[in-house]
Structures are given as C-alpha cells and as structure tokens.
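Pasting the structures in now, so scroll down.
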Structure P
C-alpha cells in the first residue's frame, strides 16, 4: 500500500538577533507538545509560498510578502500513516508583531539551541541547514 503524500510548507522566522521562532503543537493535535516551525498544509491549488502567507497571518498575525520567503531546504519523511514532504523557507522580514493567535506556545531560539527542543522527526534534519545558514 502506498502512503498518502502530505505537502506542508514551513517557515523559519528569523528575528534581528538571529533567533528562530518555534511553535509548540497544542494539546489534541497529532504530536502535541512537540516544537515545530510555523506553517501548515498546502491546500489544493495553492503554492507553498501562498500557504505560508496565509498560515503566518492566521497563526501569528503577521504579514509576509512572497519576495521575503527564501527557500532553504526540504524534509521528506515517512510517518506510519502518510509521507510528509515539507519545504522549509527562511523569512527575516515581516509586518506586525508575532502573536500566538491559536493559543500555542511560542519561543525564540538561538540556532545552536534548536536541538534542545523536542521536534517531530521530519523537522530534526532541518536544524543542521539552519545552523549552517545562521
């Protein structure tokens, strides 16, 4: 049996101090309590950049313009029920103040401390790419 392919776009928001934003998955969601890069599922007819613009507005109340989203790398990970394909973008410029709109915990983390946060298996390999960039 072939696993369903799930396309999710993620964004490493980087502040002026070079810290990366992580969001904690809320209770009741799969992998609750784990820390991840903000983003979400790419809807039918959407490009990953459009997904991030929409999700970052919904989840964090910030406005991001497409030219500020720089593709960095991607994750391809087989979970038991689906296969995740997740492009990771880096964004250093946005409008507004990062606010947890869905009650999620947020934290700004120095790249060399990212491994201190328990993350979903697909996110872990992305840390090395961020550390090399930042």
Structure Q
C-alpha cells in the first residue's frame, strides 16, 4: 500500500436499457484516455451536482436524449484504483427517456444484450458492473 494518497474522482454512469432489454454502450473516442474501449455513458460529477443531475446532463450532451432524475434508479457501483486517481462510479439504470440515442461527440454507440457485454473491451472500472447487469437482465 502506497503512502501517497490519490484523489478520488466521482463519475456517474448509466445502464440505459431499451424495450428489448439491451444496454447502450458508447466507445471512447480517439484522443481520450482508454480510447477505443466501450463504456456505460456518463461523466464526471461537477461541483454542486448530484450523480443523478450529472447523468441527466451527460445523457443529453453525449446522446441527445432527455431523462429525469426520477427515471434513474441506483443499481450498483464500482471502486477502482488507476495510476493517478481512485475512481468511484455509481451505476444507475434508466428505462425511461425521450429521444433516440445518437453519439453527439462522434463516438460509436451500440445496443448490447447483457449476456454479450464481455464481447466488448471495457475500462477496468466498468468490468465488475457486468455480472450485476447480467443477473438483472
């Protein structure tokens, strides 16, 4: 165990589920850390924001869809140490939203059945979330 304390980064993520019980994954674009890996949409919780407010904002910015805090249900969380920070990531599930998700920042998106999630390379913090989704869906 290192004596150096790493900053904790709070990032909210969403398992967006469609009527066929598929989960939306977004591919991290070139130029970002972990580029090319698939992840659950979401983003960094800004000062003064709740994780739910972050997801409402991020889902609109990243995917062009609208949802409400009341449509987000906490599901599980990930806690993972990266080289320069520790990530704490609550994962919410959302089945109610308006619009058709489309990558607004040039990122690829894909609807995936829970049993196929392991077919998509993901950041280390996202991987422990897969069994929870597979048990649920």
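Who wins on mean count of other Cβ atoms within 10 Å over residues 68-75 among P, Q, i.e. which is largest?
On the way: P: 17.1; Q: 14.2.
Structure P comes out on top.
Name the one structure among P, Q that distance in nm of label points 7 Å out along Cα→Cβ at positions 84 and 116 of 2.3 was derived from.
Traced to structure P.
On FRET efficiency 1/(1 + (r/R0)^6) of positions 36 and 76 (r between Cβ atoms, R0 = 30 Å, to 0.05), which of the structures labelled P, Q is highest?
Between P, Q, the highest calculated value is found for P.
Among P, Q, considering only mean count of other Cβ atoms within 10 Å over residues 12-19, which has the greatest calculated value?
Checked P, Q; max of mean count of other Cβ atoms within 10 Å over residues 12-19 sits with Q.
Given that distance in nm of label points 7 Å out along Cα→Cβ at positions 28 and 44, derived from a single structure, equals 1.4, which label among P, Q identifies that structure?
Label of the originating structure: Q.
Every number here is computed from the coordinates shown, using simple stated rules; none is lab data. Since this is a predicted model, take the numbers as computed values, not measurements. Cβ atoms are built from the backbone, for glycine too; each structure is taken alone.
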